[in-house]
Structure I
Amino acid sequence: MDLTKIYLDYFGNKCNILNMVKRHPEWAANRIQEGEMAIDKLTKRERQVNKMKINIALTIFENKIYERLKQEKFIRWNNTLPIETRALNRLFKKGLVVPCLDNEGYKGWKII
């Protein structure tokens with residue numbers, strides 16, 4: 001706690017934070033509630049930014065996986081990382097790839 005910062009009370013008197021809280025508890029309550037609301041807003045924004053980051057990463061992986069499928073024609077399920085699997089699932093929902101079996105019976109993905 002920083003007791004060196006100087007505040008001015010309602011009457012213009014200089015005081016530290018402890019004196020300000022004693023003299024004006026309603027001010028302290030208001031400041032605490034404002035701080036809590038600011039933290040809530042930041043937390044929501046952080047979640048939104050994280051979702052955007054994930055979507056950007058998945059879009060990049062979608063493009064890379066799609067290019068890989070164009071070259072290899074088939075990707076085995078057991079040869080994919082979790083994020084690649086998520087990207088493949090998104091490509092499947094877009095109707096660009098399908099789950100299938102290769103000639104040896106391995107499960108995987110191919111371009112439609």
Structure II
Amino acid sequence: MALMPCDTGQHRYAGPSRAAYPALVHGADSERRHLRLCQAHFLAYLDSVSPRLEQLAQEGQQSLTIDPVVCLVCGRSPQGTVQVFLTAYPYRDVREDYWGQVCDEHYGDARTLLKLAP
């Protein structure tokens with residue numbers, strides 16, 4: 001296995017990496033990033049963002065829904081049109097897709113939470 005830097009804290013780790021691809025989409029504008037994470041930071045990252053996102057069903061599965069949709073940052077009904085997309089690749093596991101929304105006023109906080117800014 002290669003020795004890789006984790007995108008959280010920039011520490012090195014040996015072994016397989018996990019990947020996450022967060023994105024914020026507002027109209028025609030989008031902001032995306034590829035995160036390479038160690039196992040511990042990958043699990044912590046998903047734990048911090050997935051509770052307020054809807055996990056989308058894989059082909060042939062029933063969708064797991066959050067009803068109603070809540071803002072990723074404040075937990076209230078979203079006020080605005082910012083959408084959140086997250087694709088996660090656990091090591092040797094099935095791809096996980098998530099979707100949600102963010103209030104327009106919480107765009108900056110969502111960038112931080114999703115680690116879109118290096």
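All of the numbers you see were taken from the coordinates with simple rules; none came from a lab. Not measured: the values here are computed from a predicted model. Cβ atoms are built from the backbone, for glycine too; each structure is taken alone.
Looking across I, II, the calculation of distance in nm of label points 7 Å out along Cα→Cβ at positions 47 and 95 that yields 3.3 traces back to I.
Name the one structure among I, II that distance in nm of label points 7 Å out along Cα→Cβ at positions 31 and 87 of 2.1 was derived from. The correct label is II.
Suppose FRET efficiency 1/(1 + (r/R0)^6) of positions 7 and 103 (r between Cβ atoms, R0 = 41 Å, to 0.05) works out to 0.95; of I, II, which structure was it derived from? Clearly, the read-out refers to II.
Given a value of 1.50 for Rg/Rh (Cα atoms, Kirkwood Rh), calculated from one of I, II, which structure does it belong to? Label of the originating structure: I. In this comparison of I, II, the computed figure 3.8 for distance in nm of label points 7 Å out along Cα→Cβ at positions 15 and 71 is attributed to II. Given -21000 as the derived value for helix-only ellipticity at 222 nm (-39500 (n - 2.57) for each DSSP H run of 4 or more, over all residues; to 500), which of the supplied structures I, II does it correspond to? Label of the originating structure: I. When relative contact order in percent (Cα under 8 Å, 6 or more apart) is computed across structures I, II, the figure 17 traces back to I.
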